[in-house]
Structure I
Amino acid sequence: MTVVHTSDGVELAVQVHGPDGGDLPPILFVHEFGGDHRSWAPQVAHFAAHRRCVTYDARGYPPSAVPTDPAAYSQDHAVADAVAVLDGLGIGRAVVVGNSMGGFATLHLGLRHPDRCVALVVAGCGYGAHPDHAEAFRADALALADAYRRDGSAAVAADYGNRPSRRPLRRRDAAAHDEHLRILAEHDPTGAALTMRGVQAARPSLYALREELAAMAVPTLLVVGDTDRDALDANLMLAATLPDAGLAVLPRTGHLTNLELPAVFNRLVEDLIG
């Protein structure tokens, strides 16, 4: 494990896997709210055989530091932290792969720092983004933040990890779903609550960024499960807006596409980056 310091002094735990790939660009993986660096295990096992793979735990997710100041959590901090990881490892440009919360960070990284991105894989991104759903999403995120404070991570995991968009993982791979619940239950309650408030509930709507998205030339693969209904509309909008994007809709699949269909997910990434 390597420790990287962010621009505001937060320590991030970073894991580096695989050999120097020579001309092959490294892959930076950015995890979702419900996961941590371990959520990319099927991808690391596959890609680290021939290129450098980097995972890290977001701020608020031990062994990374857990700031207690609410102002330390935001979409802007999430993007800056990804840049800090690249800088800390001396990586100029990378393929960036993110799911859900990590997908939002990946997309914003492409918007703010396109020079650092070879290509983007944005999976499960869009829940709560549509203006018609924004208030309901924000209310749910704030309620989850309160639940972490009141009930603790294990209790929240039992509910959140079994929501409809996450249940397809159990149908496909019960052991992988059990591991997903274990990771959820290990979340630091303070870090999780502040992440829900500062990152999830407060992030800008993708629909308000369409003009900027239309100018982002970074090659992008969008991945969404066909039962992840809260993300489908946003992905259709993104596919129609981004100038160099493809959309893969995976059948009978929910929010955790990289875990539900890892071989398919890996092949899609390979097809994008060669």
Structure II
Amino acid sequence: MTEAVPGFEETAFSYGGRAHPVYRAGSGPGVIVIHEMPGLHPGVTEFGQRLVDAGFTVYLPSLFGHPGRPFSGGQLTRSLASVCVSREFLILADRTTPATTWLRALATYAHTECGGPGVGAIGMCFTGGFALAMAVEPAVVAPVLSQPGLPIPLGARRRAALGLDPADLAAIRARTGQGLCLLGLRFSADKGSPAERFASLRSAFGEAFEGIEIDSSPGNAHGIPQRAHSVLTVDLVDEPGHPTRAALDRVIAFLSERLRP
């Protein structure tokens, strides 16, 4: 086990000339949780532990930032600066980021290790769309897009963009025609993960895309602030009846439905 990510064993995974640490725990079907900005902070690892407790083998790759460090504005600034100069995280409206090649290979490895019908992939914020791009890999059978924030939503085209190569988009659409389902989460007033992007997901994938949009408009019944962004971590309110808790429960149910034959 490691002090940086308590309860998880640190390993390493290399593919295509790229290597990242991966933290693993649990047993059962495999789920890859791709952390949000600024890195593998305690909120992400706590979410990973919830999945372990729900009966999954959880893989937490650390793609940027410092594992275990608390979420902070300073950490966020430093992580953004590092990924902006990295060729691994090239983000364009109609191009798939190179980072997903490594993540797809990790999914294949996790499926080989855990067995079953396939693995889950959960992306958050900066990496939200990575889970979608991973669905080109047949081993990925339960993609979850939590507040997908890329491409950065500046201008109408980017607000609606999915950040996928046309060929990758076509491949995923073909898979949805064969039974693949996608789950997406966002807060309704979140400009960082805009409504236009969910509209594009519905247009591209139809009923195969299940979108959960939590009301964060002014005066909403649960007092969720308009600035709310991270559904499963920072802005999660772990209380029965709260819509973020309902979203968390739906994620776990979705994974169970798709990964347990």
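Just so it is clear, none of the values below were taken in a lab; they were calculated from the coordinates. Please read all numbers here as calculations on a predicted model, not as lab measurements. Cβ atoms are built from the backbone, for glycine too; each structure is taken alone.
Starting from the value 21: which structure in I, II was relative contact order in percent (Cα under 8 Å, 6 or more apart) calculated from? Of the options listed, only I reproduces it. If mean count of other Cβ atoms within 10 Å over residues 96-103 is calculated from each of I, II, which structure is the one that comes out at 28.2? Going through each structure in turn, the value belongs to I.
Supply the structure label, taken from I, II, corresponding to Cα extents along the principal axes in Å with the calculated value 50, 39, 38. Value 50, 39, 38 for Cα extents along the principal axes in Å corresponds to I out of I, II.
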